[in-house]
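Each structure below is given as structure tokens.
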Structure P
Amino acid sequence: MVAETDAEAGQALIVVGRITGVYGVRGWVRLASFTDPMENLLAYRPWLIEDLGQRRELIVHEVRRQGKGFVARIDDCDDRDEALRYAGRDLCMPAERLPQAEEDEYYWFELEGLKVVNTDGVELGTVDHLFATGANDVMVVKAGPRERLLPFIADVIVEVERGARLIKVNWDPEL
């Protein structure tokens, strides 16, 4: 089951994983990690979930690695039907609990919503989201119906100004 948590109410949450389904018939659930490395998910506990518009702490008794993710045993969840009601829920934590990023490192959620301009001052749009390609991360920059995919690499990213909510890039506005 889940328990109320007032201490973290009102704080901005970030999604660190998701309950993707059930595992077996004894109430275990499958977990997908959105952290890098994936094991960091386990360090960001306790997890919070949204439940009927309220944030609640998910009480987990046991977690173990299974395939490309994890499986967990949740409090008061003893059969497959009970576990199924958690499927699709995001595992969250307050952003303030994350370790401080190094000087030239950024969490993706910090970049989302930042305005992107090139070195000539031409506005290219706003960072909608990022994704990993294996070779490098990519920013999806949207300006109205237009969408640009900019690699998040040193040759492209000139400066990230967190305070100004701005990313300066070396990018041709025609691309």
Structure Q
Amino acid sequence: MSDSDAIDLALLLLRLGVGSVMLAHGIRHIFGGGKIGGTARWFGGMGMRAPMMQAWLASLTEIAAGISLVLGLLTPLGGAGVVGTMAVALICNHFKNGFFIFNKGEGYEYVLTLLLCGAALGTVGPGGWSLDEALDINDDLIGTTGLLLSLVLGGAGALLLLAIFWRPSKSARV
């Protein structure tokens, strides 16, 4: 196996892993447990205004980001979806619980890892075994452009959403 094939394989595995996690997470928000209504109630309990809209927005963003990463299609936008949803989860729910996920209320190690993977994939791109490469758009999206797309769109989207919709109780604040 050539070095370039090894890199493409590693990026494929990372994309499939992170993309599948995001896809499954978004689908679960809609169809699992308490379904989308339960997800909306959970968002409302964290102090999110318009919780049903937030539940749909988060779920559909996770699904779209997951599909983008699995296919390697418009990868920086998929990375931005991961960065944005995980930044909101980090700030609204996980940061106050400390680092470790096994802490009461679940810490932020898991969402931080996904956030960083989204930013990294958005920056380095999906590799040669992807639709971005097949459509000959990979070179236009990797590097600084991919970094800016994944971090600025994801981060700014998360901060804007939080500024407009998040009104936690004083006891729930980070």
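A few points about this structure:
- Structure with the greatest value (metric mean count of other Cβ atoms within 10 Å over residues 31-38, set P, Q): P
- Mean count of other Cβ atoms within 10 Å over residues 55-62 - structure with the largest value, from P, Q: Q
- Origin of the derived value -21500 (helix-only ellipticity at 222 nm (-39500 (n - 2.57) for each DSSP H run of 4 or more, over all residues; to 500); candidates P, Q): Q
- Here distance in nm of label points 7 Å out along Cα→Cβ at positions 95 and 159 was derived from just one of the structures P, Q, and that gives 2.2; the source is P.
- With FRET efficiency 1/(1 + (r/R0)^6) of positions 23 and 119 (r between Cβ atoms, R0 = 30 Å, to 0.05) computed over the structures P, Q, the top value is the one for Q, the highest of the group.
- Structures P, Q, by relative contact order in percent (Cα under 8 Å, 6 or more apart): label with the highest value: Q
- Read-out percent of Cα pairs over 28 Å apart, computed value 37, structure in P, Q: P
Where a number appears in this text, it was derived from the coordinates with a stated rule and is not lab data. Remember, it's a predicted structure, so these values are computed and weren't measured experimentally. Cβ atoms are built from the backbone, for glycine too; each structure is taken alone.
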